[in-house]
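Participant: The following blocks contain the structures, represented as structure tokens.
All of the numbers you see were taken from the coordinates with simple rules; none came from a lab. These figures come from a predicted structure and were not determined experimentally.
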Structure I
Amino acid sequence: MELLATAGLPPGVVNLVQGDKVAVDRLLTHPDIAAVSFVGSTPVARAIYEAGTRNGKRVQALGGAKNHMIVLPDADVELAADAAVSAAYGSSGERCMAISAVVAVGSVAEPLVAAIDARLDKIRIGDGLEDPDAEMGPLITAEHRDRVASYIDGGRAEGAAVVRDGRPDAANLDGFFLGVSLLDHVTPAMACYRDEIFGPVLSVLRVGSYDDAVRLVNESPWGNGAAIFTRDGGAARRFQFEAGAGMVGINVPIPVPVSYYSFGGWKGSLFGDTHMYGPEGIHFYTRAKVVTSRWPDPATSSVDLGFPRNR
């Protein structure tokens with residue numbers, strides 16, 4: 001677990017503290033800690049937010065995500081497939097902005113799934129320290145790898161089609177590796193959709209209309225990021241207003257802006273009033289002070305019981 005904590009330090013100094021629950025619980029109650037910033041799962045983010053604010057601290061707690069990428073029938077399928085593969089499997093899927101659910105609308109589903117699948121054989125898995133051509137490394141622990149892999153069999157058992165099982169591709173690699181996996185015909189009732197997997201398992205849901213696709217985004221308990229791929233400017237403009245997510249991409253699968261803009265999620269993806277980076281990040285790590293001063297001529301001084309006015 002990792003927290004950023006501010007205490008009685010010189011201006012602009014922030015401590016990065018790593019530790020287990022015991023260390024974090026102490027930080028959340030320590031009187032010298034003024035603010036904490038956390039990134040992790042939604043249950044832990046919620047607990048840290050509640051404990052920190054209960055103890056009078058400023059808290060910024062970023063939670064989990066289930067980022068959707070909607071592909072409309074008019075989209076460029078090759079471009080959308082490139083984007084889906086890049087966003088789903090980059091960093092082995094272990095990033096909060098990874099695309100984990102592709103929502104294929106209408107007739108685009110078959111060609112899109114085929115195009116995604118065709119790209120998976122080209123992804124090179126391996127140890128980047130030993131193989132400079134490796135594009136996807138291991139997962140964080142053996143336990144996490146096994147949990148992520150369990151969604152492949154779990155999805156199949158619940159009725160999903162396993163287009164690609166990544167386990168054989170990583171069987172001979174020394175480490176916590178898992179190959180790219182692709183599930184099709186996923187439904188909202190399945191665990192592979194309901195849960196934040198945080199690994200290289202991409203789910204494809206098929207819906208009949210734009211409205212059905214946006215409904216999936218808005219009914220999700222998370223609201224980190226959402227993207228739409230289309231050539232229709234009207235649909236794109238509707239989506240930017242209707243999508244219930246803090247970061248929205250138009251033909252951009254991972255809609256994280258440059259750092260001088262504040263950004264972050266909604267709903268279960270963020271607890272607190274400020275987003276990361278940019279002006280809101282500065283606001284979180286600083287405390288505003290207002291100074292009012294005058295240098296009047298003493299001869300003009302008088303008693304005035306009215307409300308103070310600018311002069």
Structure II
Amino acid sequence: MNILNCAKKGKVDFYNLTTLQGVSTEDIIEVINTATELKEMRAVQENSFLLKDKYVLLVTKPNLPRSSITFQLAIKELSGSPVVTSMHGEELENLLNDKHYVKALTSFGLSAVLVCTSKTSDSDIFINTVSVPVINATAVKSPCEALSALMTISENFKDFKNLNVTIVGSSLEGDNSLAIGLVKLGANVTFLTSKNEAISKETKEYLSQFSYVSTTADKSLALNNADVVYFLNKDENITILEEDLMQNKKDYVILSSLPVDTSMASEKIFESNNSLVTKQTENLLHVGKAVLTLTCSKK
């Protein structure tokens with residue numbers, strides 16, 4: 001699917017964003033195209049005032065500074081004010097467990113809640129208690145991270161249909177939004193992972209409704225025809241070396257959330273001309289702005 005040919009609607013059907021599983025293909029495209037538009041506006045120093053005089057709560061952890069910085073900038077570039085709470089595990093759990101206080105946050109005039117923690121389930125607590133949009137912005141495996149990867153791919157390939165994407169590493173923990181977004185847009189997905197770290201049968205069946213999905217521990221099979229190689233979570237039994245990619249004759253790209261895990265691949269792979277990991281992180285800023293724009297404008 002060539003998403004650049006799709007007309008913008010200016011709206012989405014979802015109100016909260018915790019995963020791409022329940023998000024339509026049309027809404028995924030709408031977010032990416034809105035992010036692209038906001039990126040172009042930023043390039044010519046054109047501002048958005050959607051969140052002017054409004055506050056957005058950013059719940060994060062001290063060990064996730066990249067997410068915190070990125071989404072604070074996203075809020076400020078929409079002329080809003082981020083309210084940041086950065087807490088360690090027990091402190092954060094105490095806040096989330098106090099549902100009466102969480103519910104009261106809405107009365108403070110918040111326009112949205114961004115949750116950047118290590119658990120995707122943390123955002124669900126807010127969804128059940130507040131009346132403003134809740135966005136799961138968790139690092140590494142979240143819908144926002146997935147959308148930034150999809151946006152980066154769309155900037156480098158004309159069409160997702162029959163695009164071959166290899167996802168390297170464990171797919172057991174967290175959200176599978178990246179794979180969900182890829183197959184909904186028509187890409188073929190191969191999971192390169194050891195058997196004990198592979199996706200469940202149920203997840204594979206769900207993904208296979210939309211496009212071709214396979215799992216393998218064979219590096220040659222998974223990498224030789226890949227257009228995109230995405231490094232996800234560490235798998236003790238899978239490490240990619242430069243020579244593993246040398247057989248690939250395609251003009252492939254390397255993607256990963258930051259910081260990159262050099263136990264999964266050599267540093268040279270992430271620093272090569274094929275690597276777009278820096279651009280993916282830059283696009284996370286625009287995706288964050290797009291999601292806030294589309295959800296907060298529904299209020």
Structure III
Amino acid sequence: MAETKRARRKVIITCAVTGAIHTPSMSPYLPVTADEIADAAIGAWEAGAAIVHLHARDPKDGRPDQRPEAFAPFLARIKRTCDVVVNITTGGAPTMLVDERVKPCAHFRPEVASLNMGSMNFGLYPMLERFKEFRHDWERPYLEGSVDRIFKNTFKDIEFILSTCNANNTRFEIECYDIGHLYTLRHFVDRGIVKPPLFIQSVFGILGGIGGHPEDVAHMRRTADRLFGDHYLWSVLGAGRNQLPIAAQSVALGGNVRVGLEDSLWIAPGELAKSNAQQVRAARQVIEGLGYEVATPDEARAMLKLKGGENVNF
């Protein structure tokens with residue numbers, strides 16, 4: 001008797017196309033203008049990303065810009081061009097307060113919003129060891145200032161973001177930079193403020209959070225399994241050189257992956273990635289090489305129980 005063909009597991013690729021960590025002088029390929037951000041998001045979708053995680057920047061000097069009007073041009077073009085799931089940041093930049101950070105999600109009502117699950121030191125200053133010359137006057141102080149900067153995400157801040165986005169049926173990419181963040185999430189689940197299925201993005205390799213060792217990855221996975229059982233989908237974000245090794249470990253452990261120039265400027269040691277799509281293709285190669293399939297945007301919507309791209313405000 002012929003063996004029945006089994007459906008292969010679907011793996012969600014998220015692409016974070018620009019972020020607020022890297023500054024424009026670090027790479028000529030970092031998207032800055034609205035057109036560049038839209039091109040990067042569409043290119044990532046073409047390469048296999050089901051979700052794009054989006055920040056905005058000032059087109060003149062590339063500094064993080066959380067005004068809704070900075071998001072509007074690229075959101076409209078992305079929606080007009082493709083069916084990718086749009087995930088808008090509520091993290092903004094560590095220099096911003098929560099009222100500013102939540103405005104784009106409150107206005108545009110996306111399918112997904114990111115949500116940082118705890119206050120933390122967020123050390124960007126070691127980048128000054130690699131990058132010495134800067135084109136814009138804000139870049140060096142921004143990096144230097146992280147030695148004495150706390151990325152503030154108090155219980156009150158988290159609840160404010162949850163309640164604001166819940167009102168619009170936006171679901172969350174819940175960013176956990178350390179083990180304690182998983183317990184904070186459990187607290188909000190127990191209170192009924194956030195509901196399954198949870199989409200937990202474990203972040204590895206940021207100075208101030210958990211490291212990028214394989215044991216750190218396994219420990220995060222074990223703890224999430226114990227706290228949330230089968231009520232969550234797991235994804236990983238490996239910063240810098242951690243990106244693809246941690247992505248591969250996640251896929252092997254049954255998880256999903258996030259790549260993109262927000263998280264790493266590199267495609268290989270000493271070689272800058274020329275696009276976000278290049279990193280998506282590399283992640284796709286890992287996924288398919290391990291015998292799995294890349295999820296489409298609509299498959300990701302079903303997996304995460306999203307409201308659909310027709311129910312957003314852009």
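Participant: Out of I, II, III, which structure matches 17.0 when Kirkwood radius over Cα pairs in Å, for residues 78-213 alone is calculated?
Facilitator: II
Participant: 33, 25, 18 is what came out when Cα extents along the principal axes in Å, for residues 46-109 alone was calculated for one structure; which of I, II, III is it?
Facilitator: This figure was derived from III.
Participant: When Rg and Dmax of the Cα atoms in Å, for residues 166-269 alone is calculated, the result is 16.0, 49; to which of the structures I, II, III does this value belong?
Facilitator: Value 16.0, 49 for Rg and Dmax of the Cα atoms in Å, for residues 166-269 alone corresponds to I out of I, II, III.
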